[in-house]
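Read-outs: derived from the displayed coordinates by stated rules, not from any lab. Treat the numbers as computed from the prediction; the structure is a model and nothing was measured. Cβ atoms are built from the backbone, for glycine too; each structure is taken alone.
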Structure 1
Amino acid sequence: MKIGVIGLGNMAGAMIGGLLAKGYAKPEDIYGSDANAKMAKKRAEEFGIHIAKDNKETAAVADYLILAVKPQFAAGVIDEIRDAAKEGQVVISIMAGKSIAWIMDKFGRDIKLVRCMPNTAALVGEAITALSPSEKVGKEELDTVKGILESFGRAEVVPEHLMDSVVGVSGSAPAYVFMFIEAMADAAVEGGMPRQQAYTFAAQAVLGSAKLMLETGKHPGELKDMVCSPAGTTIAAVRVLEERGLRGAVIDAVDAAIQRSKEL
């Protein structure tokens, strides 16, 4: 199985790294291309993959072709590769805001296409990626795409109409979490803790809490109640968060991301 990657930026680098680390592909099975020659050289040195002379070559050789370019360059790249694309290949798009219908229209034919939305946690192998297949994608092909995506985190199949919600709840979510971590660390620094240590404690608390919920399957409200002892420190903090409207602010923020995604 040959995997082609057009666009070799951070997300593509995370995907390639995951594929190789999990043994899902070998360096000689991966072909990549990028308009930035320095980036292409960097990925070749980092992973030992083939660097194609152009996007057409990448498209021509790949059984599974990953489009990892920025949305504003999507039309130009598809126009360049649509006649060179290998017959029967599966195209995997991680381009934000570009629907299956839009991509199909640019290719000018009914291709096998899986639209995906990962997040930046792919860089450490902990992404959550949503994927939506077009009608021509078979079960075995979809399983292969899911395996590719699971090489750098979790992956879930969702109907395409939920992709904007995925952007709000996971695609943009690392920024919300980083702000939360930074705010907690600021408070710890005010309390006398050294800055770097405060970041470590705050980040590990978030990581551990998320892992606890995922591995136990418990409702987040139940887990919150487990931490809130009567007349304790945690319930005092929770009261302040409720008074300041944490839930409403988060809901409004996620909704804003969803609405902006729909406008792209």
Structure 2
Amino acid sequence: MTRLSAVGWKSLCVRHDGVARSERLIPEEVAIAFTYGRSSYAVMMATPADLEDFALGFSLSEGVIEVPSQLAALEILAQPLGIELRMELTEARDIALLKRRRAMAGPAGCGLCGIESLSAATRPLRRIENAIRVPAHHIFAAMAALHNNQPLNAQTHAIHGAGFWSVDREELLLVREDVGRHNALDKLCGALSRSGIAASSGVVVMTSRISIEIVQKTAMLGAGVLVAISVPTAYALKEAENANLTLVAVARNDSFEVFTHHERILV
């Protein structure tokens, strides 16, 4: 299913020296419903691109499935009010989902809205057993590559990006974009799974701030190092420490800060 991810919009551009008509590309944002066995599970506002990756990555990062083979079928359906990602699970996972059914609906800026209990929002993270070591210059190269490989953001200047940097190959292998930072990460998770690339072999890089849901999803993915351009929250730092996740933030073209598990970064 192909959809435009940006639309043209006319505006009035006001400057100190005058006013002019202008036209700008604006990113699309639509309601995307995740359904399993025809039962609604979540509705997220997201960019309507890379939806196969989104469906698989969301299912993995939210613990609906444990491995890609447990997603038995996926159908992408255009609806009057948005898009439905209609999925079927294997019988065992369908039964498990019925036992933990929850409703979740939230805007693009929040990955935890609608969770029914505090315990669900603060679920314990699995501890990452990952011995990867990353030279410092890889961090700089990865963030530069991410900036240079966001075509939709280059058009709109309003899109988050999530990428995967391979330490062995010293290159950015995958990038996914979305108006929501956690949606971009879910899409990356799905793309990694579909490509057969082990998240433990590299670094997740993001253009956003690091809040708790970003740490949770990265831990589920199994990557040992997470890098972002902005400052993390205190809760995200605490959970990254507990999960044995190396969290690098405030990543600029001339510096970055390592907040947790410094031993993975070779400086």
Structure 3
Amino acid sequence: MLDVLKALTSDLEHNLPVALATIAQVQGASPAALGMKILVHPDGSAIGNVGGGLLEDAILKDALAALRDGRSRLTHYALREEGENAVGVLCGGEVQVFIEVFMPKPTLLIVGGGHVGSPLAEMARLLNYEVNLADVRPERGQPFDPATLTANTFVVIVTEDAVSDEAALRQALPTPAPYLGMIGSKRKCQIVLDHLRAENVDESLLARVHAPVGLNLGGRQPAEVALAILAEIEMVRHHGHAEPKGTLKTETTS
């Protein structure tokens, strides 16, 4: 177990995604004991053990699924050959496993360090994003490098002209970034997308683009636009929905 905890500490220090599976409950005969742990990486490699055999294989599979979803979960396994949650063994016991997902700090790449980019960066840091700025002006940021974009990088394109926006979007589209947002009017965004269609860019890639960027919160000032953009990113990151949680109703008495 010490090796597992040391590896977990190292992975967290290096901001790497990992899943820690812990045997949380055991009933009846089982090769797994309460408290056993295994640390699972996205490439399928693992440290530790949770009983071995088909049970461990099932736990590893669910840990990888949890990593892909970015969500922790409680899983149940029946140590039988058939039936609900069966893993194909004869022990006859029941096992519950808590799979805890540790995701790396999200990165927000802002392409364009102008009026909207500045408040967006400030707000994102409050939500624990690693913020990077890319801009053609050296005093504003580094050159845009699409090779740095990962499945944990959220990209917002807010340059000062449509040509630069289009160029950045063209480079970002093939990357694994889970969010691509581009600022502008509906007309401007449509023209940019049409240009890319004319270049035979696949529609599945264009469908990933949030343009005009941000939720429709109504504000027009730079900080208000930045808030709408960050709200949309958070919605995508947490698989949420852009709707009110609800309004409490008070009962009236006559």
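Here are the numbers for the structure shown:
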quantity: Entry that produces 0.50 once FRET efficiency 1/(1 + (r/R0)^6) of positions 60 and 228 (r between Cβ atoms, R0 = 41 Å, to 0.05) is calculated, selected from 1, 2, 3; calculated: 3
quantity: Rg and Dmax of the Cα atoms in Å, for residues 92-163 alone derived as 18.5, 47 - corresponding label from 1, 2, 3; calculated: 2
